[in-house]
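> Got some structures for you, see below.
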Structure P
Amino acid sequence: MKVIQTSKSPAAIGPYSQGFVCGNLVFTSGQIPLVPETGEMAGETITAQTEQVIKNLAAVLEAGGSSLSRVVKTTCFLADMNDFAAFNEVYGKYFSGKPARSTIAVRQLPKDALVEIEAAAEAD
C-alpha cells in the first residue's frame with residue numbers, strides 16, 4: 001500500500017489520508033470544495049462547489065497514478081437533495097464513462113460543504 005499525498009488537493013482536516021494506492025486500485029478520501037491554495041470554500045452554489053470537489057478529486061487520483069476517466073465507483077454526498085439536478089449536470093461533464101455511483105443525502109458535511117465525493121479507480 002502507498003499513501004497518496006499531494007499539495008494540489010486540500011490537506012486532510014482529520015486523522016486520515018487523501019487516499020491510498022492498493023495494488024492496481026486507487027481509493028480516495030472524500031473531497032470537499034476547499035481551494036488547496038487558500039483552504040477556503042469554493043463558492044456558495046452547488047455548481048461552484050462540485051467543480052472544485054472534482055478538481056480536488058482529480059488531483060488525488062493523478063497523484064495515485066490514475067485519472068477521472070479510470071474511476072469505477074463514486075460515492076457522492078449532498079447536503080440537500082434539491083441540488084441533485086445541478087450537481088448531476090456538473091458531474092456528467094467529468095464522468096462521461098458513467099462509473100457506478102451512489103448519491104446520499106446527509107444532514108451536514110464538514111465545513112458546511114454542499115457536496116463531497118469519494119472515488120475508487122483503476123491505477124497504472
Structure Q
Amino acid sequence: MRVKNLLDEKGYDVHSTSPDATVYDALKLMAEKEIGALVVLEGEKMVGIITERDYSRKVILKGKASKETLVLEIMTSEVSYTSPDQKVEKCLSLMTKKRFRHMPVLEGSKVVGMLSIGDIRSKI
C-alpha cells in the first residue's frame with residue numbers, strides 16, 4: 001500500500017499553526033481536533049512540526065509557560081516527511097527507527113497530508 005492510498009481513505013486534512021503562535025494556542029487546536037501534532041507553516045512552506053512530546057519535554061519539564069512560549073521556540077525544525085508515492089511500510093519502519101509518531105506528506109514543497117503511526121498500523 002502507498003501513502004496516497006492511505007490518505008485517500010483517511011483524508012487529506014492538514015492542521016497547522018504558525019511559528020509565531022503561542023504554544024497554548026497550538027495545544028488548544030490539537031485538543032479541539034483531537035490530534036497529537038501540527039505542521040508549522042510560514043505561508044505554505046513547512047518550517048517544522050509541533051507535537052505533544054515537544055510540549056511535555058520542552059515546556060512543562062523546563063518550567064516554561066505555554067501562554068508565553070512561541071511555537072518557534074519548541075518546534076522540531078528537522079522534520080522527516082514522505083511523499084504520496086512512498087510505501088506505507090517504509091514510513092512505519094522510519095517512524096519506528098527514529099521514534100516519532102507523526103509524518104507530514106509533501107508533494108513537491110506543499111504539505112498535502114499527515115500520517116500518524118496509528119493510521120499506518122491500522123492498515124498493515
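Coordinate-derived values only; no laboratory data. Given the structure is predicted, the values throughout are model-derived calculations rather than measurements. Cβ atoms are built from the backbone, for glycine too; each structure is taken alone.
> Upon calculation of Cα extents along the principal axes in Å, for residues 44-107 alone from the atomic coordinates, which of the structures P, Q produces 40, 27, 14? Write down the numbers at each step before the final one.
Working: P: 34, 23, 21; Q: 40, 27, 14.
This figure was derived from Q.
> Out of P, Q, choose the structure whose coordinates give semi-axes √(5λ) of the Cα gyration tensor in Å equal to 21, 17, 12 when calculated.
Details: P: 21, 17, 12; Q: 25, 15, 12.
Checking each candidate, the match is P.
> In terms of distance in nm of label points 7 Å out along Cα→Cβ at positions 36 and 100, which of structures P, Q is highest? If you can, show how the numbers build up before the last one.
Values: P: 2.9; Q: 1.4.
Comparing P, Q, the top value of distance in nm of label points 7 Å out along Cα→Cβ at positions 36 and 100 belongs to P.
> Out of P, Q, which structure matches 11.9 when Kirkwood radius over Cα pairs in Å, for residues 20-75 alone is calculated? All intermediate terms of the calculation are to be shown ahead of the outcome.
Values: P: 11.9; Q: 11.1.
Source structure for this number: P.
> When distance in nm of label points 7 Å out along Cα→Cβ at positions 68 and 116 is calculated, the result is 3.2; to which of the structures P, Q does this value belong? Each step should come with its number before you reach the end.
Values: P: 2.1; Q: 3.2.
Corresponding structure: Q.
> Consider the structures P, Q: one of them gives -7500 for helix-only ellipticity at 222 nm (-39500 (n - 2.57) for each DSSP H run of 4 or more, over all residues; to 500) as calculated from the coordinates. Say which.
Considering all the candidates, the number was obtained from P.
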